[in-house]
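Next up: the structures, one after another.
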Structure P
Amino acid sequence: MSQVSKTQFLVGRSELDLQDDFYPDDLPSEWRFDYYSTMFKALSLPIDSDDDLDQIFEEMEESEEEFELVLSIDKSQLNDSDILLSFIEPVSDYKDYFTLYCEIDEPPSPEIMDILSDYNLCFQSLKSLDIKLKEVFVIDQYIYFNHVPVFYSSVIWDEKKIRSCLEQISVIKTKTVLICKQAESETLNRIRIISELLGF
């Protein structure tokens with residue numbers, strides 16, 4: 001991944017279940033991803049999502065639009081090689097289409113890192129860890145990655161917080177995925193607009 005002169009934010013949320021009036025009432029559920037991806041350029045889903053990942057991968061394959069899909073796993077899935085293999089095997093053919101993400105407090109074992117050696121990875125931690133990946137430190141979080149950094153926030157941001165966080169994260173100076181876990185479309189749009197006004 002080459003460094004660029006400024007940060008480019010790809011903004012999204014966790015899961016497709018927006019509760020506001022984002023989706024048309026008559027939109028079939030299987031069309032939600034297609035509709036969502038026309039507006040927002042990132043999405044986080046659990047790796048064991050109920051959404052049809054095969055369909056999402058196929059739509060990404062057919063699209064020429066830039067989009068970053070983040071498949072999240074939790075520490076218990078990451079720390080057991082058998083469990084991890086059972087989770088990633090169904091998506092292994094599409095490994096170029098997503099980043100595997102996990103919040104951690106200790107480095108993954110060498111065995112786990114070996115299993116994941118061909119995957120796009122991002123780990124987020126409150127602690128400095130010895131991981132053989134690129135590392136950035138923003139907003140009291142360490143982010144370790146080999147493809148794009150993913151900054152994942154479970155806090156809903158108001159306008160002042162959006163501006164402050166974007167300015168702090170912009171020091172990364174590369175394409176960055178920004179996932180605001182439960183944000184509705186209004187907040188996501190506000191983040192995107194403020195990032196553009198700030199020149200990111």
Structure Q
Amino acid sequence: MNDRIKRYLIDGEGDTLDYKQEISSAQKIAKTMVSFANHKGGTLLIGVRDNRTIAGIRTEDEKYMLDLAASFYCKPELSLEIVEHSIGGKVILECKVPEGIDKPYSAKGDDGKWWVYLRNKDKSLLASKIVVDVLKRQASNKGTMIRYGKNEELLLKYLEENERITLNEFKKKVNISRWRASKILVNLISAGVILNHTHEKTEFFTLS
């Protein structure tokens with residue numbers, strides 16, 4: 001076992017590492033792939049159980065599923081680096097997903113629609129519209145010019161005195177439309193003034 005694989009097994013799953021005992025669905029693994037591509041990139045270890053023990057895989061079946069996921073269920077298509085390792089007579093695959101240069105990346109869902117996912121710790125979560133807009137802004141390579149009006153000032157003052165705020169709370173506090181509130185949040189996130197926190201239940205925002 002090489003040092004890199006040892007490190008993967010010591011570190012455990014996180015925002016750039018995911019274990020899969022097997023790939024039962026190209027469609028499902030595509031969600032993890034795009035979440036890595038929309039983040040900092042990441043590695044899939046195929047043939048490893050959640051408890052970090054080696055299960056091994058049927059190599060060609062798993063490679064086919066990875067290629068199918070990257071080419072058919074990911075948009076834009078992803079380029080993968082797949083390395084085969086033999087550990088104790090069992091084969092595992094190290095599949096590297098690079099950080100994408102054409103964000104946002106999306107995965108095809110059961111409904112035939114394309115959905116954007118983002119990596120949060122060891123989970124791949126559906127991205128909010130705000131997150132999708134921030135990814136688009138970052139990919140466009142356009143700078144963000146912030147004009148601090150009363151709404152921006154009220155938001156920043158509130159966050160200086162309180163730990164967090166949600167989109168609905170901000171919208172109600174300054175009495176503006178959801179669209180306008182979202183646009184202000186996207187601008188401030190893109191400029192690095194505030195941070196968005198995507199969780200399974202409620203997305204919230206804090207000062208950077």
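Every number in this text was worked out from the coordinates using simple rules, so none of it is lab data. Because the structure is predicted, anything quoted here is derived from the model rather than measured. Cβ atoms are built from the backbone, for glycine too; each structure is taken alone.
With mean count of other Cβ atoms within 10 Å over residues 33-40 computed per structure, which member of P, Q shows the largest figure?
Largest value of mean count of other Cβ atoms within 10 Å over residues 33-40: Q.
If percent of Cα pairs over 23 Å apart is computed to be 51, which of P, Q is the source?
Comparing all candidates, it corresponds to Q.
Same structure, new question: Consider the structures P, Q: one of them gives -11500 for helix-only ellipticity at 222 nm (-39500 (n - 2.57) for each DSSP H run of 4 or more, over all residues; to 500) as calculated from the coordinates. Say which. Please list the in-between numbers first.
Working: P: -8500; Q: -11500.
Among P, Q, the structure yielding -11500 for helix-only ellipticity at 222 nm (-39500 (n - 2.57) for each DSSP H run of 4 or more, over all residues; to 500) is Q.
Here relative contact order in percent (Cα under 8 Å, 6 or more apart) has been calculated and equals 29, so which of P, Q was it run on?
Answer for the origin of the read-out: P.
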